[in-house]
Structure P
Amino acid sequence: MFSGIIGQSAAIEYLSRAIATQRIAPAYLFAGPEGIGRSLVAEQFLSLLLDLSQTDQRTLKNHPDSLWIAPTYKHKNKLMTVVQMQKQDIPLPRSHPQIRLVQIREMTQFLSQAPLEASRLAVVIEGAETMNEAAANALLKSLEEPGQATLILLSPNIDALIPTLVSRCQRIPFRRLASDQMAQVLKRTEYSEILDHPQLLKMAQGSPGWAIAHWQQQQSISPDLLQADLGHLNTPLACLGLAQKIDQALDLPSQLWLLDYYQQLYWRTYGNSVLLHLFEKAKEQLRHYAQPRLVWEVTLLTLIEHQTHSS
């Protein structure tokens, strides 16, 4: 029934039983970290709900009885997803994309019609936790009377959803993958080289999707920044030079990623958790739009100051 999915046996068993017994809930919440197969399971579940053949799955998101909603940015008075902006080489804003009220209203209009080909309508909402209060309240009204429809919400963070929304959904838990399962997925997707980078695997925390994203990010950063030995920065001048180089070479998302990378590198190399809060503080400051070069200068200078006092 489901194929090619690794590590989510509990979720697959539950959904397979729902299909077999024709006891389909009006709404499901696929809860768990990103990059572990939630979207893949949602696609296959939708295919089963809509009774699509294998050859039809390529056009699933264009099926007249299905609607796939993703968080959007506003760009020139037009709503665009992250994927759409990346395809057009449009720089992503510093803010986070959102599921917006207008998107939920469009979904409500979609749900008001009768199915054209299948026995029901099906909706997937990615990043459901990004809905603001108005959008969430509008969605609640649809969940009260779903009609001939099934809704699937994808969210890594249930706590970010309003409790009444969570209570209207059948929760399907998704788990982080074990090491051997991670290896299976990475080999199948032709990213087996990541298995030779334990630091990236540690950063991924059981998410193959994140492991691949970390690998791709690493490829975009020059080796001299990746190999910077923070434990042997010993002069203020060296700190200021590294801070300048990072600020000039990397955009904000890449700088945030590099802080994660340095955090793991510092821990694995020196086993010192005392200073890890420095990197967390730096990430928080960057997220709140502090001047990046200054953030790096203060972080690196504080790092060598502590190392000098500890030696």
Structure Q
Amino acid sequence: MANQEQRLSTKHLLGIKELTIHDIELILETAKNFKDVINRPIKKVPSLRDITIANIFFENSTRTKLSFELAEKRLSADTINFAASSSSVSKGETLIDTVNNILAMKVDMVVMRHPYAGAGVFLSKHIKAQIINAGDGAHEHPTQALLDAFSIREKFGEVAGKKIAIIGDVLHSRVALSNILCLKKLGAEVLVCGPTTLIPKYIGALGVKVEHDLLKALNWCDVANMLRIQLERQETKFFPSLREYSMNYGLNKQILDSIDKEIIVMHPGPINRGVEITSDVADSKQSIILNQVENGVAVRMAVLYLLANQSS
């Protein structure tokens, strides 16, 4: 049984919006301990031995799905994996019916990715299991924001006071919104950069700076978080061509070397090499992209462990 200081204020992880600063700090500190665990020769702990977790993905995913699965295995949880494309959802079954059928198998926790914003919130009001949002449409992706914050803290020692530029397709990115909310709560300065058509109109209300010049953004920041162009979410053309986008907003080694300070480069993946970022940047010593992937397992272990404590 965890004491009050070791408990989250929420039963679910639906978005960064619902988390307090204490919640975020607790997750990051717990993740630090779990990172030590996954770097030991024996990488497993029995923390969730009696917990059953269903991974329900209504959208394609590689890194997030594998990261959650590995986190669950490292914690000794029982897992079931569900892909919507090969399920009764394709025959017209509703979300609640699908999940209730899975819960009838005595599942304690659901990790869900869904193409519609708010799907996790909707589900949390209709079922008893705990919900972890693994991405809902272009809305939020809370565990990505937490692992990004963890990676920044690991590199700099703290997030407060750091200048983070989020560059690219901010309009369609759930990573961008969750990152802005998380970084602001932790005391960072945030700037978004991209073509006018890919910057949401409401963005100023979140207390972030807006810049349309890539070089100015890079010279301002300590960390450049490069976002993928999400063509699958774009029903209309938001810029003339990928080539033109890359010329104006793509980060290459020549641009990186022209900045008069050393900045850190991040990317939530998957990378479109040669579009938003070139291979010589992605694979450079300034890139912490693979650190983000490793940290994702530790952060998701922390989230799963702390949420399981809520029901103990």
Inset, instruction - For the read-out helix-only ellipticity at 222 nm (-39500 (n - 2.57) for each DSSP H run of 4 or more, over all residues; to 500), a value of -11500 was computed from one structure; give its label from P, Q. - result: Q
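One of P, Q was used to compute FRET efficiency 1/(1 + (r/R0)^6) of positions 77 and 277 (r between Cβ atoms, R0 = 35 Å, to 0.05), and the answer was 0.25. Which one was it?
Details: P: 0.25; Q: 0.50.
Computed on structure P.
One of P, Q was used to compute Cα Rg over 2.2 N^0.38 Å, and the result was 0.99. Which label is that?
Numbers: P: 1.16; Q: 0.99.
This figure was derived from Q.
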Legend entry - Per mean count of other Cβ atoms within 10 Å over residues 109-116, the highest-valued of structures P, Q: Q
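A short reminder: the numbers here are calculations on the coordinates, not readings from a lab. Here the structure is a predicted model, which means the values were calculated and not measured. Cβ atoms are built from the backbone, for glycine too; each structure is taken alone.
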